[in-house]
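K.L.:
Dropping the structures in below, format is structure tokens.
Bear in mind these aren't lab numbers, they're just calculated from the coordinates by the rules spelled out. Here the structure is a predicted model, which is why all the values come from computation and not from measurement. Cβ atoms are built from the backbone, for glycine too; each structure is taken alone.
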Structure 1
Amino acid sequence: MNRHEMIEKVYTFTGENALFSPPCHVLVGVSGGADSMALLGCLLNWPVAGVQVTAVHVHHGLRAEEADRDAWFVREQCALLGVPLVVRHLDVAAEAATAGEGLEEAGRRLRYAVFDEVAKTVQADFIATAHTANDQTETVLMHLLRGSGVDGLAGIPAKRQNIVRPLLSCAREEIEAFCAAQNIAFVQDSTNQNMQFTRNRVRHELLPFLRQFNPAADVAIRRLASHAAQDSACLRTWAQKALEQAQTAEGFYAVKAFTEQPSSIRRRMIMALLAADGCYTVEEKHILAIEQMLLKNAGSTMVSGGRRLLVTGSQIGFVTQPDEHPEWSAVTVENLPQRCACGCFSGVLRLLSAKEYEQYKNVHKMFFKYALDYDKIQGDLIVRTWLPGDTMHPASRGVGKSLKKIWQETAVSASDRHQRPLVCDAHGVVLIPGICCDERVSPCADTKLFLVWEPCSE
């Protein structure tokens, strides 16, 4: 394949998939191998003017002298081509050990973190990686072996945010032929033959075996990926629209909007919800856990950045980690009695036996207004301030109300509403001290343990 055919193929693929268009600045990940050197050659000879190129090389701290050789080679080639180059050194083995990850997983995570950091530093519009059609085939098979869903079967996306992969339409044989025809030098990575890595076993053992059943297995697998990518994109679009319609306040969404959707859409809504908060890489077990929170209409879980995803009442949304919020308190039996403060309101939560409660309730009637049956409380207890969507069923009233409605009925001023302490469990608000408690935790004749709020000031 001559240079014109190769570049035209990559150029056409780039246009069809809207990867980028001049004028733009592209940061290219260059390992020194045939794929990345071919990508660099294509971008430097782009059919349309206006593509500015910067290269980045990541030294992973593996392969000893061979890695040093690769870094030296990339420096030499970029100097000859007049391409600005940034080199970063990492210790992937140490990071993998610390994070409990495999070398491949840790290397990929750190490499993309470097790409992102360098792109911001040099003000690049896009990050181009040299993934090929062969990489696509191998990735789909790896995802299949792990029991992936439709999104995984879609394989490597041609574009994800500012990361683009112009060589996905090109087979490795085409790329090597292009390098040979154009005298593009490259180096070989000896770890490509190391059978400890899953990808290499798929490449050298599984794929040759599958070709015995279908000589065009590679093409068939990539066709599967293409179909899956189209279906996945459609489902994601549907989920994104459903999420947008579900929003009730900044960072908060209606639980019903999730539960009324089929599971395939609901889970993608969860992924979109997390992505909107900057959390893009999430394991399936976390998605399933959040889905159960929604179906149970209660629960909370930590996400990245010290944020907690909370299902309370009819809402799901992000809140600051209680332990890091100056006006929030996590409550445990071991910590009782516990002083809690919100704004200008403070009080002490106490746990009393039935006998103790009888002794104190007449003496401290105002102090212990609206005690709770501790054994009816579900999950963790938190003392916090008002959140959009908070609701409760005030005891003896037989109807659910929003806290906003309760504030209005009890003449709580707008300035006080965000300072009032609320005692909450996994299902939502259980007590507004001095105003009301929730019906489901209301004490009865059989109550053995009472949780009471003794105000320090009013």
Structure 2
Amino acid sequence: MSFLDACKEAREHISSRDNYLLVHHYDADGLSSGALTAAALERMGKSYSRICVRKLADKELELIAGRKEKNVILVDLGSAQTESLERMDKTFVIIDHHQGEQSSILEVNPRMHGIDGSHEMCSASAAYFVFNVKEFAPYGVVGSVGDMQFPLIGWNRRMLKDGEEAGVLRAYNDLNIFGRVSRTLVPFLTYSVDPYFPGLTNNEQNVIAFYNEIGIELKNGDEWRAYSDLSEYEKRTLRSALVAYLYNRGRRYDAEHIISEVYELLNFPERTELRDASEFSTLLNACGRHDKPDVGVNTLLMRQGAYERAKSMLEYHRKVLREGIEYALNKVADFGIFYFLDARGVIDDGVIGVVAGMLYSSVDRTKPILAIALDKEGMIKVSARGTKSLIDNGLDLGKALSESCSAGIGVGGGHDIAAGATIEPDKLNQFLRVFGEAVRNQVQK
């Protein structure tokens, strides 16, 4: 069976039943795929209930088993729990892109069809192909960008082309900095954390001086200007100045990647975070990682009042990230084969992975980053991040964490470039030793 045949089978199965329980993950891909599936069910006229979970462990499986709904759709999770799901008296459809095992459950997963589930298809884009509605392509693009699958390639790019044909998406090269479409010029650079501009980030006066030096007016009369208000000449001037600024401060990678393909969502309001796939994914992460996933889903579905609530969550999220990266820059340690950040009691477990990834603005990109925080149960939450060049050299963080958590140390896994784990506090040293060996074996084959 081809991938599209599997999508058709799942679509026909879903259309033949009603009264669903929709279960999805809490990150940007999970919220995007959850919203897309919800929109598809509504389009089909199906009744459903929806719940969002951070993981699919015993507690969550018991919750699903105890629900009255007999028909369950799992998106952005489920592939690794099919053995437990098969024991339930329910009918499941799984739409996922994580590693798992073959089972009797109806599942749409790109990995089962030789498609790269880490780089060219996420759960939101898989859900897009299941339901086959071109107007839903923006959901898939937001999920892909949120899952670090950019620039869009392979099946993700096929989805992008569908959205462009439907008039709901546009792709072009531009500055890839948060606030490109939603912030005025001064906060645009002052609050930038990815990339981090030494001397500009968190320094409003230096930012104003920077603009003055390159001859860009900050106001038009009494109105503060945004990047979108600049002429093409001014945009080119700013782009060139920022690239030079980063090069001059030794941030070559950021200088080379600050201009990239960006994705505009044409069916969402202009001059808001919802117009840009990267900014939208950050807003969704803010909602999901700070325990407001329903706000994120309702924003995607354009429910009244949801965006205003999501925006307040985003402001808080960006503040937490700025504080987190400032701490991380001073505390990250070089463990030889990887970088290690111990942020227990300082950085929230919901954003530790984001902060870990942002550290690549300042540390050598030839090593993975491992960061830890405490979760609400007092367990150690582990987040690992890598780079595409490391992946090309053999790194697979999902496998490394899975191996490191064996023998009762904890539970872990994920993608090759980004993965996570939960371990017992007294097993940390043992875990670090095993993880270091796993990474060394991968990258020095």
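K.L.:
If we compute FRET efficiency 1/(1 + (r/R0)^6) of positions 296 and 392 (r between Cβ atoms, R0 = 25 Å, to 0.05) for structures 1, 2, which one ends up with the highest value?
P.N.:
Result for FRET efficiency 1/(1 + (r/R0)^6) of positions 296 and 392 (r between Cβ atoms, R0 = 25 Å, to 0.05) over 1, 2: largest is 1.
K.L.:
Another one. A value of 1.00 was computed for FRET efficiency 1/(1 + (r/R0)^6) of positions 24 and 352 (r between Cβ atoms, R0 = 41 Å, to 0.05); which of 1, 2 is the source structure?
P.N.:
The read-out comes from structure 2.
K.L.:
Hey, Cα extents along the principal axes in Å derived from one of 1, 2 reads 67, 51, 37; which structure?
P.N.:
Attributed to the structure labelled 2.
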